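Read-outs throughout are calculated quantities, based only on the coordinates presented, and are distinct from any laboratory measurement. Everything quoted here is computed from the prediction, not taken from an experiment.
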Structure P
Amino acid sequence: MTTTIDTRYGPLGPVDHVEQGPAGSALSCVPAGAVSLDTPLGRLTAQFSTGDMRRPKVEPITFHPDGTLKSIALEERTEIPTPLGPVAVELV
């Protein structure tokens, strides 16, 4: 069932397969369409398509129990700032 969930980064949706922790906060979800989060690293768009042979399935967005972002597979390679300078990444 496609839904929208509340996160510390704002509403997130459309998402499927929401896993919730004991306190009811989201621990993971699978994007069902274009989903972006405004994070300290900038605006990140989660992977939602599988049109690439290297990515046969959509990876879930995962959160720590306190609601902070744990990992997010990105739809496109994105530059993020690091202490050594910008780095292009596909998974944060």
Structure Q
Amino acid sequence: MGWQFKRGGSEPYNYALMSDGVVTIGIHEERDIPTLSLTYFATDMEDRIVRLRKSGIDIFEELPSEEGRVANCIVQSPEGMRIQLFEGMQD
């Protein structure tokens, strides 16, 4: 699949960041998040959230910026897995 381990650790909780050279994903162990979740970063996340809504995907939680932009959010699968969508690049 082309995914490369970028970094990870066990403090303050277990996590790993992986990248395919285009996107970077983070896998984080449960802490203040009640379930296993996947974290996804993209520089155009605000546009991606708009497209998700247009396709009928429900947003579990919006995380608006101080300016009121919604470029970060959480979606949840029917099974309860949460996917955190954040604007930016995670190195």
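Have a look at P, Q and say which one yields 24 for relative contact order in percent (Cα under 8 Å, 6 or more apart), as calculated. Display every interim value, and only then the final one.
Numbers: P: 20; Q: 24.
Label of the source structure: Q.
From which structure (P, Q) was percent of Cα pairs over 18 Å apart calculated, if the value obtained is 48? Going through each structure in turn, the value belongs to Q. Here helix-only ellipticity at 222 nm (-39500 (n - 2.57) for each DSSP H run of 4 or more, over all residues; to 500) was calculated and came to -3000; which of the structures P, Q was it taken from? Among P, Q, the structure yielding -3000 for helix-only ellipticity at 222 nm (-39500 (n - 2.57) for each DSSP H run of 4 or more, over all residues; to 500) is Q.
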